[in-house]
Structures are given as structure tokens and as C-alpha cells.
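Quick heads-up: structures coming right below.
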Structure 1
Amino acid sequence: MSKKIDNKGITVEKDEFTEWFTQIMLKADLADYTEVSGCIVFKPTAYEMWENIRDIVDEGYGQLGIRNAYFPLFIPEKFLNKEKEHVKGFSPEVAWVTQAGNTKLNERLAVRPTSETIMYPSISKWIRSYRDLPLKLNQWNNVVRWEFKNPVPFLRTREFLWSEGHTAFATQKEAEAEGKDIIELYDGVCREIMALPSLIGRKTEKEKFAGAEYTISMEFYMPNGKAIQGPDFHHDGQKFAKAYGVQFVDKNEKKQYVYQNTFAITTRMLGVMFAVHSDDKGLIMPPMVAPNTVAIIPIFDDKSKKQVLKEAEKIADALEDFGVIYDDREYYRPGFKFNEYEMKGIPLRIEIGKRDLETNSAVVVRRDNGKKESVKIGKLKKYVEETLENIQDNLLKKAEKLLKGAVVSISSFKELESAIKNKKISLTNLCSSVKCEEDLKHKTEGAKVLNIDEKKKVSGKCIICSKKAEYVARVAKSY
């Protein structure tokens, strides 16, 4: 549904998260609603940020020998039904095409929720010998997952964009070794580009990807106290290979099934980034992902116009490599422009007027902390470069502080209830029983296991059944 946008700034505080996040999205010109519930328009700024993330991830894939391909959007029902655990996990989310024009289709076609079932029949024809391995493919595409009641722009939408990697290996050891490389790539992009730290660990049997042997996930903490899953890696073992006949002849001339992995990063990460960094004044963009990092605003009257614009243009040319917005619009007052770029999250604003020229300086304003400083024009380029690096570091440190402050260790169910009420992520002793996880979710009114903290030593009893604990789980309410 389309919503009316007013021209004021953010009218609620960050504590009122849903309305605040919606206003950020609309007023910072990131996205818009459509008449299709749960499906949004990515406006140019948001899409350019996704392109920046995509290009960096894609370069990382290339260094790992992963090549891009494209497979169809539509999946025949017979393909989707081949792997029972997989189809059971996705069946509530699948959108179906049943008719083309006035003709009813002989077989329903699923609109891609994920691509295993359309890719592997083809891959089974391409792999014949151990010499054909490893096979490493990736798709940059869109997927549709329909089943949920409360869509949230960027964070939980029925259609989203992503990368989905699909790889096949001759041995389990080779396949599992890839997991470390993929998670390191994703973690590097999230931390260094988006300034987002995460909690990395293995999913429980209940929460793993449908059809996987196991899942490694990156979990993020949102300012509203909810966790949200980000990029992940799934080791699928030979489950899909056996379902789709993906075999090869090994060096001993014996037929073997391949070992497979899948992994993904999605446009959800844009929403996480917007939510974690932004404030009550609007969007804050990390410089490493921002399409434009500097806005130059000349301030002049009729007498000083020629002189100020001339110097401002020189500054714009000198800072060209930083993605400069040069705003000499005369039909908006400087104050309007200041508010506009603050709302849109441009990392640095440079103001230059007649008084600044008298001291051969310009005023530089940081978006992350509002700090204002007069800088000599000759030193601007170096100052901008260093300050953008500082902003990037500062945003990561603030996000790390937010995450660290959210994680608490608990030793009783009463402490768990208190932690959930206070919007914390609890380090909780659990056994591996699915029933205990389900009971935990029911008793806490919706909290669940995000993933397992594999670095924590396990001791004590399961917080639900009091049997010996098998791992320390991270528990919280989440999207």
C-alpha cells in the first residue's frame, strides 16, 4: 500500500521502532511501498548501496573460484518435491503459477523460493567425472517467499534480492572447508563495509536450513531488542545429490555422490544497516557503502555568488573521488539543504560561504556525531579522507557496543524470562531436544534459539528439561 509522505523530519524517536524505521525508509528516499503487500520498490540510493555490497561480495566469490550463472525463475512441481525435508520446510512460503493466459498449466510452477530444485537437475548432467569437480556457481537474483503476516521493508519482505551460492565437491572434507572461507568473506563485508558486527555460530537441528546437514549463521542485534539472521552457510552433505542424482566417477572408477554447500547474503542487510546506525534525525550511512560521501553546499548572496561558487566548484573537483554531491540550487535555502543531507545520511557536509573564503577555509560537519570543524581548503582532501575512515570506525565501535551490551549469561529460567523481557540475547544451556526448543519458545512467548555459541564451554543442565546440557545457545526474540 502506498503511504502519504510529509515533508517534515523524523517525527518519532528511535524507541518507536516500527514508525521510526518506516519514516527513515520513506523520507531518506530509500524505498517505497507498492500495491503488492510485502513487496517494496528499491529507490536508487538503496539499490546503489546494494550494488556496492554485491560488487564486493562478487569479487570475493571470484577469488574463491565461484562463477556466476542464471537459472529460471519458475520451478516444476515435480522438481520441488524430490527432497522431502526441503519441500516441507518451504511449502508454506511457495507462490505458485497455475495458469498462463486462459490456459491452465498441466503442472504447477513454483516461483523460486530458492534454487536448489531447479539447478540440480541441470548440474546432474554437467558432472560426470571427478575432473568436473569442484563446481562452484552463484546466482544474483530475486526470490519470493510468501508466508508471513507482518512484512517489514527490507527486513522481512515477500520478494527480496540475494546472492545464492551452490557448490559441489568430491569429498566432505573439501566441502566443509569452504564454510570457513564463505563466512570469513561475509563477516568481512558486514564489518568492514557495513560496520556491522555479528554473532556467528551453528544453527540447531530445529532452526537449520531445510535439507541441510547443518547451518552456520550470522545473527545481528537490532535497536528494538530483536535479533535478525543475516548471511549464512549450509553444508548439505549428499542429501540433494541423492535426491537429484548428482554423481561422478572417482579416480578408482567408482560412482560417488557429490557433497554440496549453499550460502547467501540478501538485501535484508540494508535494513539491518539502516536500523543499527541511523538516529532520530534520519539515515546514517557508513562511508564504505554510501553512494555519495560528501555534500558541498555553497552559501552566498548576490554579491558573493560568483566568488563562492568558483571556490566551491574547485573543492568539488578536488574531492571528486569521494562521490561528491555539489548542491548549488538557488531555490532552496542552505538550512533546507542541511536538513536534507542530514536526513539522507551523507557522511560529510561541507559548507562554504563568504566568511569562510576570508579565512581560506570551509566548515565540515560529520553526520555520525554532528561535530563541526573549520578546515583550511588546502587540507580538505586529506581531512575528508581521514574523517571518513574515522566515521567508518566509529560506526563499527558503536555497533559493537550495542551488540556486546545485549548479550547476557543466564543460569535459570527466571533469569531467561527477565532477559527476554529486557530485550537481551541470553546465553542459555540447552540439550539438543527439539521438544525443549519448542517448549522454550512457548514458555517465553516467542523467543527462540538464534544459533549456538561454539566457543563457550558447556557445563550444567538444560534450562528446560534439566538433563545434561549439550551446548550454550543464544536465545532471543527475532524477526
Structure 2
Amino acid sequence: MPQPSALIDFVATGAADPGLRLAFDSPAEILVAHTPGEVAGVLDRARAYAVGGRWCVGYVRYEAAQAFDAALRVHAPDGPLAWFAVFESAAPWPDSGPAGHRLGAGHLTLARSDFDRAMSRLHAAIADGETYQVNLTAPWQGDFSGCPRSLFEALHRAQPACYAAFLDTGEEQVLSVSPELFFDWRGDTVTCRPMKGTAARGENAAADAAQAERLRLDAKERAENLMIVDLIRNDLSRVALPFSVRVPSLFDVRAWPTVWQMTSDIEARVPPGLALSQLFAALFPCGSVTGAPKVRAMHWIHELETGPRGVYCGAIGVLQPGGATTFNVAIRTLVLRRGQAVCGLGSGITADARADGEWREWHRKQRFIERARLPFDLLETLRLEAGRFTDDELHLARMAAAATHFGFPWNLERARQALAALARAHPAGAWRARLRATSSGRFEATAHVLEPSGPQRGVVSPHATLPPEGAPPRLGAARRRVVSPHAALPP
């Protein structure tokens, strides 16, 4: 069995947090909890190791909830409730690993008819006053073969700037590109940033901005977000110093490559000597993946979902030397085991939720998997004549807008350098130049002879032709190439 290893790429949480982008190998010790009674001890030992100068990286499964409150109903777990590897040191982020993986098209294991019945039962429970919101989920499952790290890198390219983690325990591989922070604990301050509220990205700049504004002002999405903010404020108050819980940021809307998401920040100061297990007992599982009130919401999750969630909807985290601790909420997280990839998908069901809308949201959230399965590049075609480009800055501005839209890294100077090198190599003649930007931040410029042509006539349709909702752009032989979604830019 291979040695456990980990990769962590956590975006900065705030000004005091520079973020983490590190690799870990050859653990000194593995901490594992198989029963609820062992979970608190594993968490507190991991915290003690970190305070003593070591790194600890691992996960807590959703089913570990019973370790903190027997009233939180869960299914029997399908693996360790908590798993942490202890490392003496961290290494720099490595170069790309071996290429090569195959992830099947996959499918949701919940039929639409069963989804509709679950929605009806939840609406009845909400109408009866049992709960305000329940986060309903189901597994997506597909065949997998090849290199797990190769798939993780594809997922990470498709979902950059997140709380990304790759854990290889030897028994399974956990690939997380979660955009959601569970908590960040530094000194005496704990910050939570729940994510609740989703909208699809627009097809061009104007539509995209309208989608963001629609989400920001949507009464249903704001109410859903506020329910979870109130739940987490209450959870934090169980361990916080008196009068220290506050909400510095409410209803923020942030762009991700496939969706807009709404987040809010809750902060609290905690007393000296607080144990990590005590913080988990107050907060776990995160309210954004359960609903409110938490006990009754988890009752309905247990009633309507057919098996354990596993690492999905649990938490994946890193404890740094000195004690700084950051955990994500393990959404957008795949687990690989015995040739299968499993990833949960779901949404919060409220009184205003409608089956068609929620079902569409589940499929929108699935697109991050499709982007990893079928990667694409950004492409601009320019005219190069006598060593000079036509409207190159306009093309670069359009490509920059597309990079922002799709979450690609963008470096204007490197893009200009690629074009300048191409122009130096072709000082004479007329050429059709192509600038390609990859999701890893590379730029490639190529040129082909521009054949002379006579006058051309054409008609532009006033109606855009778009693929059906959820369908990917048309595929080429090897990689998709997607031009900017923004139809026009000012001169």
C-alpha cells in the first residue's frame, strides 16, 4: 500500500491569512477514529501536534456528527469517522503529476420521481413547522481509471482559487475543490463563511452581471442565507466569549467558473484553552449542509437520503505549526475507491423551493465535474501582417474578460510576450495568428499563412444559437476551445 500523502491549496481567508499551497509526504503518524467515542481524541491530538510544531492534514466525515450530539441522526459510516496524517514538515507545491485519467460521464443515483417525492415530504414538514430548511443531497457516481492526482489537477484547474485538498489515505483518495470555508481559527478569533444561494453564470458580460444582481437581491436566496447565518451565530455562541459574535459581511456574491454563490461572514472570539473537539461540537456539521434547525433537518436528511454522505458535507482541514487551523466544508468533493468516483450534489429546500428549479440547480452544480472531464482553452484569432497585429489590445481585452468569466489565471504581460515573440518570428507576410490561454495559466501563440481571398458576403443572424441547458460546448478532436462569452467591447 502506498504511503499516505496530501496536497493543500487553501485560498487566503483574510488579511491575517496568506493562504496555503503545500505538499505533504511520508507522515510520522496516522490518527484514525473508527467510532464516535474516538473522534474527539483524534481532533485534540491533532491540535496538540500542531501547537507543538507539526503539520496535520485530514478529514472528518459527515457521520462523525454523532460523536458530538447523539440527537444528530446519520447513516452508518462507510469509512473512518476522522483521519489525520501528522507531518514533520511541508514541501513546496509539486510540478504536475503523471497525466492520464478517465472519468466516466456518470449519473445522479436519485431518480427525478424520487426527488419530487422527497420535495413534497419536505414541504409538508416545513408547513407543519418542523423545520425551516433542509439540505437534500444525492450521490453522483461514475467510473474512474488512471491517476487520481491527474483528475485532481483537472478539477483544480476547473475550480481555481478555492479550498482545494488532495488526500491519499492508501484506502481511498479524496479530491476536494470546495469553495466554502467551514472555519478558520487564528489566535482567539474564529471565522465562518457559509455559502448558501446559487445562480447560473450568464452567457455574456451583461447577462452575467444581471445574474449576479438577481442573486444579490433575490428574497428567497437571501432568506435561505440568513437562516444559516443565524444558525451558525447560535452555534458559535456556545463556545464564544460573551458578546463577541458578529456578522461583518452579509450577502456577498462571488463568481465561480460555473455559478454565482452567496456567502456571509460570522466571527467570534473564543476563550484560551478551547479544545478543537469543543469547537467541532459547537459547529459540526456546518449548517449550510444540514439546514435549520439542525437536529430536525438532520432527521429529515436521514429519512430521505438512502446512505451515508461520507467525506462529502464533512470537513477537510490543515492544522499548521503553532495552531492556526482551517477547514473547508467538503462540497464539490469526489472520493475515489475501487474504480468508482462518487460526489454528492444537493441544495437547500425551503418553503419557496420548487422541484424544477432545485433540480436545475443540482445539474448546474454538476458542471464542475464536466469541466474537469472535458477541459477547454481560451482562443483568440488575430491578423499578423508585416510583423504587426491588428487590434491586438482589443483581442487581449476580450480574452481577459473570458479568463475572468471562466476563472482562468490571467497575466497580461505574459500574453503580450507570447504575441511579441510570434511577431518577431514572422516579420514579413500576412498570417493568421492564434493565441491560446490554458486553465493552468500558459499562453501559446502560433501562426499560419493567411491565404488571399476575394470579397465575401455573409448574413449575421439576430438570434444567438446556444446548446441546451447543461450541455457542454461542441467538442473538437482533443480539447475544447471556447471563445470569449462577451459579444462586444467598446473601441
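Details
- Test item: distance in nm of label points 7 Å out along Cα→Cβ at positions 297 and 393 calculated as 2.8, pick one of 1, 2: 1
- The maximum of distance in nm of label points 7 Å out along Cα→Cβ at positions 385 and 409 over structures 1, 2, that is, the highest value, falls on 1.
- Which of 1, 2 yields 18.6, 56 [Rg and Dmax of the Cα atoms in Å, for residues 17-152 alone, calculated]: 1
- Top of 1, 2 by distance in nm of label points 7 Å out along Cα→Cβ at positions 201 and 233, largest first: 2
- Relative contact order in percent (Cα under 8 Å, 6 or more apart) derived as 14 - corresponding label from 1, 2: 1
- Structures 1, 2 were compared on Rg/Rh (Cα atoms, Kirkwood Rh), and the highest value belongs to 1.
- For 2.9 (distance in nm of label points 7 Å out along Cα→Cβ at positions 57 and 417, calculated) the corresponding structure among 1, 2: 2
- A value of 142 for volume of the Cα convex hull per residue in Å³, for residues 41-288 alone, calculated from one of 1, 2, originates in structure 1.
Read-outs: derived from the displayed coordinates by stated rules, not from any lab. From a predicted model like this one, the values you see are computed outputs, not experimental measurements. Cβ atoms are built from the backbone, for glycine too; each structure is taken alone.
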